[in-house]
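Presented below are the structures under discussion, each in the form of structure tokens.
FYI, it's all coordinate maths here, none of it is from the lab. Just so you know, these numbers come straight off a predicted model, no measurement behind them. Cβ atoms are built from the backbone, for glycine too; each structure is taken alone.
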Structure I
Amino acid sequence: MRELQAETPGGAGGSRHRAAAAGPRAAGPAEAEPTAAAPQRQETDEAPFIPNGDRPTPVDGLYLHLPFCFHKCHYCDFFSVVAPPSELASAQRRFTDALRAELDAAAGAWAGAGVPLRPRTAFAGGGTPTLLAAEHWRALLGDLRRRGVLDACVEFTAEANPETVTPAVLAALRGGGVDRLSIGAQSFDRGSLAALERWHAPESVGRAVELARAAGFDNVSLDLIWAIPGQTLAMLDADLDRLLGLEPEHLSAYGLTFEPQTPLAARLRVGKVAEVEEDLQRAMYARVMERLDAAGYEQYELSNWARRGARDLRCKHNLHYWRNASWLGLGPAAASHLDGLRFRNRPNLPAYEAALLGGGPPPRVDVERLPAARRLGERLMLGLRLAEGVNAASLEAELPAGDPRRDHLQDCRRLGLLEAAAGRLRLTHAGRFVADGVLVRLL
């Protein structure tokens with residue numbers, strides 16, 4: 001059921017299982033095959049902090065990429081670094097100094113251009129942000145406060161691995177302005193966790209939630225992965241039972257994707273693991289939607305649910321990605337999108353640190369300015385992931401006559417995969433099961 005597995009955008013330069021992520025953690029939609037209209041790409045070590053020169057863009061979201069992990073999970077394709085325990089303290093100190101230098105330079109550049117860096121949301125992903133020592137979190141968050149970067153921030157999320165959640169780190173996060181925690185549960189079954197090479201004990205998820213509540217977090221999100229090799233529908237139900245029993249405010253539930261450059265994909269290629277067959281994947285997604293709806297959660301995006309009630313508990317930061325707003329990424333591999341201009345920091349920690357600690361800008365790659373047709377396609381592709389869909393009148397006005405995407409959208413409506421309601425175009429329930437097939441042709 002590959003159509004289901006387009007992932008959330010996030011901040012680290014690819015599609016995100018935890019977004020978008022980023023996110024973010026990934027920074028934008030997956031790349032399409034090159035066409036005549038494809039944007040021009042370039043690599044440069046000299047990109048300025050405001051790549052669109054004298055026309056700086058107000059930033060809606062700020063993404064921070066913290067690359068350290070104590071173990072590389074076999075399904076994860078995000079940039080991360082596993083430092084030997086004896087070197088971790090010094091490695092974290094050097095990285096934090098570099099990240100603070102990048103933040104200081106970026107905030108100064110934005111302010112100097114007359115557009116202070118005042119994002120509405122912030123998101124710390126990785127890597128494992130909760131592996132960063134509390135002292136470094138206090139320094140980083142203190143800089144954000146002193147620079148005024150958090151003055152307009154209404155949501156600040158940090159990702160957490162259950163095994164690295166400690167009272168000291170949580171106190172530093174909450175005291176520094178982080179008000180939302182996203183905990184990677186992934187599964188409560190030891191066999192499923194082993195299949196993912198995920199190193200945490202199932203019971204540590206509940207412990208992490210308890211610690212988060214004790215630290216003052218009243219907005220906790222939990223991640224779940226389904227369609228794990230060897231998983232059955234009964235195993236998924238057991239995972240959902242445990243997940244819902246923790247009463248999170250928000251849930252992200254993703255079908256497992258075998259990203260090409262990961263160890264898990266290599267095991268798939270040589271027959272050491274097998275994908276869950278498609279009919280079972282479809283049944284699993286249907287079960288997730290049914291169970292979460294019955295438990296009082298509203299599905300607002302293909303893989304994301306927020307508890308119904310007076311508070312809007314949707315991830316506001318990830319909404320920036322799906323609505324194709326502007327965001328700035330700091331840290332190695334962090335990606336940015338500023339009003340049609342995309343770029344990312346090179347995914348190389350020594351190069352990143354050398355550049356920033358040497359007083360220069362971070363080395364940048366994949367700098368591209370998107371043409372109008374591509375920008376429209378991305379707005380459609382991302383916006384239709386949301387339950388709210390896209391504005392039908394705006395779509396009609398912006399999509400040129402004779403554009404083949406008009407025929408595709410009409411075909412999808414005829415097949416019952418898209419519907420028009422209340423002035424919006426959106427996926428139907430049936431369309432959610434084949435979302436990639438609907439959305440990929442909109443680029």
Structure II
Amino acid sequence: MSAVVTGGANAMAPIVVVGGGIAGLATALGLHARGVRCVVAESAREIVPLGVGINLLPHGVRVLTELGLADALAEVAIETRAIEYRARDGRLIHSDPRGRHAGLPFPQLSIHRGNLHTVLYRALIERHGEDAIRPGLRLRGVERRGAFVHACFEDRRHGGELRFDTEGLIGADGVMSSVRAALHPGEPPPRGSGIVMYRGLTWAKPMLDGRTMVIAGVHEHKVVLYPVRPPRRDGLQLINWVAEHGERFGGDDAAGDWNRPVDRATVAALFADCRFDFADVPALVRAAEVCLSYPMVDRDPIDAWVDGRIALIGDAAHPMYPIGANGSSQALLDAEAIAECVAADPRDLPAAFAAFQARRLATANAVVLANRARGPEKLLQLADERLAAGPSADGEPILSSEAIDAVTMGYRRTAGFERESLEAMARRPRLWPQARTAAVPRSGT
């Protein structure tokens with residue numbers, strides 16, 4: 001069957017994955033690896049690396065390792081040693097070992113989103129050919145037609161439109177998903193949080209040991225800092241920074257613009273109080289090539305990601321606040337689950353998609369709600385309240401180990417990366433012949 005044709009006739013297609021981001025590419029790789037043909041339809045005219053930094057939790061890294069990508073990731077990622085939660089003044093609240101530094105079978109990785117996307121894209125093209133992804137196809141409409149789904153795309157590269165008749169369509173097209181809009185017409189737009197995120201990347205001297213993520217402040221005024229690439233020859237390292245500000249976390253306000261350039265000096269002045277001994281945040285902001293603002297948004301959880309032969313994954317299914325470093329990892333878990341379910345029942349895609357939904361919906365929706373409740377970053381609020389009550393006795397920690405464990409371990413169980421789950425995942429049969437525990441990134445030495 002040809003993947004697409006131009007003109008008036010419909011094309012018969014294998015499974016169509018709408019969206020060539022992290023979730024879509026990982027899904028395509030997983031389907032192909034299990035012998036299921038698919039084609040990715042991506043709206044962008046050209047496939048280019050974009051974005052800023054992201055973190056991949058151990059269960060997300062496991063999915064990528066199963067796809068045979070551990071060595072490629074090791075070349076461009078940082079193996080995160082710990083997350084340090086710090087108060088407004090930079091005082092340490094808790095240092096939380098991550099991944100293999102916590103004795104887990106898989107690492108946590110900090111990486112530039114563009115590097116991760118490039119690793120996935122190159123693997124798809126090298127293994128399955130240029131036709132595995134079709135850039136410039138913007139979805140215009142979806143219609144259910146018995147044993148097929150009819151999808152119409154605008155061809156942004158060549159003009160006109162392309163029409164598919166496919167046995168199954170997977171929406172991996174992000175928070176503003178056109179596939180979700182077709183399944184749930186009239187749904188309200190994404191829900192704002194009351195917080196604006198200012199984001200950028202800056203080459204600077206390594207922070208702390210060059211492998212640590214720092215989260216400091218409170219949700220209404222917070223900075224997140226972590227390296228995303230190994231140091232250059234001049235010793236400088238690419239630091240991803242996020243500076244978050246708002247009147248009240250949890251406010252149900254309208255979402256603002258995405259990727260809007262803002263004046264660096266204005267943002268630096270807003271965070272003038274964030275000069276720490278381990279990082280000068282205003283200096284990082286001023287030295288960045290560009291500073292972009294993003295609204296912190298999610299959507300209310302829904303109880304239906306699937307309608308017959310159409311399914312949603314990733315941010316199209318469960319957009320969440322970027323708290324707890326979980327968005328990309330949950331999308332990767334979706335990609336693996338839907339590929340496994342389809343491979344187990346390829347002749348009955350409605351049943352396969354329903355099995356996928358049963359496997360993933362409750363967990364992912366629980367993470368959405370946990371992030372609304374501040375997730376593991378609830379430690380910041382607890383510490384701020386404790387410090388506001390008066391000074392601690394000499395040598396007394398800001399928070400007790402019991403209070404810390406209740407927050408951090410509870411979140412790990414909700415999100416599915418507590419030790420027991422990861423060790424069980426490590427014992428699963430290998431999908432990819434070369435899959436093994438992820439290689440140590442170069443910064444890990």
Checklist entry - For which of I, II does mean count of other Cβ atoms within 10 Å over residues 117-124, calculated from the coordinates, equal 25.4? => result I
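For distance in nm of label points 7 Å out along Cα→Cβ at positions 61 and 85, find whichever of I, II sits highest and give me its label. Mind dumping the intermediate values first?
Working: I: 3.6; II: 2.1.
Evaluating distance in nm of label points 7 Å out along Cα→Cβ at positions 61 and 85 on every structure, the highest lands on I.
Given a value of 2.6 for distance in nm of label points 7 Å out along Cα→Cβ at positions 77 and 93, calculated from one of I, II, which structure does it belong to? Walk me through the intermediate numbers first.
Numbers: I: 3.7; II: 2.6.
For distance in nm of label points 7 Å out along Cα→Cβ at positions 77 and 93, the value 2.6 is produced by structure II.
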Checklist entry - Given a computed value of 1.9 for distance in nm of label points 7 Å out along Cα→Cβ at positions 149 and 341, which structure among I, II does it belong to? => result I
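Hey, Rg and Dmax of the Cα atoms in Å derived from one of I, II reads 21.9, 77; which structure?
Numbers: I: 20.9, 62; II: 21.9, 77.
Only structure II yields this read-out.
For volume of the Cα convex hull per residue in Å³, for residues 141-180 alone, the calculated result is 63, so let me know which of I, II that is. Present the calculation step by step, with values, prior to reporting the outcome.
On the way: I: 63; II: 76.
Only one of I, II returns 63 for volume of the Cα convex hull per residue in Å³, for residues 141-180 alone, namely I.
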